[in-house]
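Peer 1: Structures are listed in the sections that come next.
Computed from the coordinates by the stated procedures, all read-outs in this text should not be read as laboratory data. It should be emphasised that the depicted structure is a prediction, and the values quoted were computed from it without experimental measurement.
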Structure I
Amino acid sequence: MKRLYGIVTPMVTPFNRDGQVDWKALADLTDYLLAGGVHALYPLGTTGEAAFMTVRERQEVAEAV
């Protein structure tokens, strides 16, 4: 197994006013972090929003990132 190195960034999941995942904002955030030199992304890894999302939503976010 390879060791992780560099910058591994936990990501917040952006939501719109209706409480749905904001897919455009998620794509923009992903692009921004990668363009900034981040080596790896950790989606669903920050404010605990994953606990309030469905399994399907979590899968979709992980796949989108």
Structure II
Amino acid sequence: MWIVGGDELLNSCIKAGLVDEFIITFAPTIIGNGISLFKEGNHHLELSLKGTKQFNQFIELHYQVKK
């Protein structure tokens, strides 16, 4: 399932143990403010890098959540 949302939605999914992997794409633009990806909290996830891809100026990082 693919979910797009901010830190509130992601934090709820992490707390419920529903996140298996992260695919995060970086754009070559720095934004000073906006919607956070991760909410402040006491959660901790160990990740394992599955792969990377480059799409022109964009970089995609694919991580598996270690169980």
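Peer 1: Tell me which structure, out of I, II, gives -11000 once helix-only ellipticity at 222 nm (-39500 (n - 2.57) for each DSSP H run of 4 or more, over all residues; to 500) is calculated.
Peer 2: I
Peer 1: I've got another one for you. To which of I, II does the computed value -0.35, -0.42, -1.35 (log10 I(q)/I(0) by the Debye sum over Cα atoms at q = 0.12, 0.13, 0.29 Å⁻¹) belong?
Peer 2: The value was obtained from structure II.
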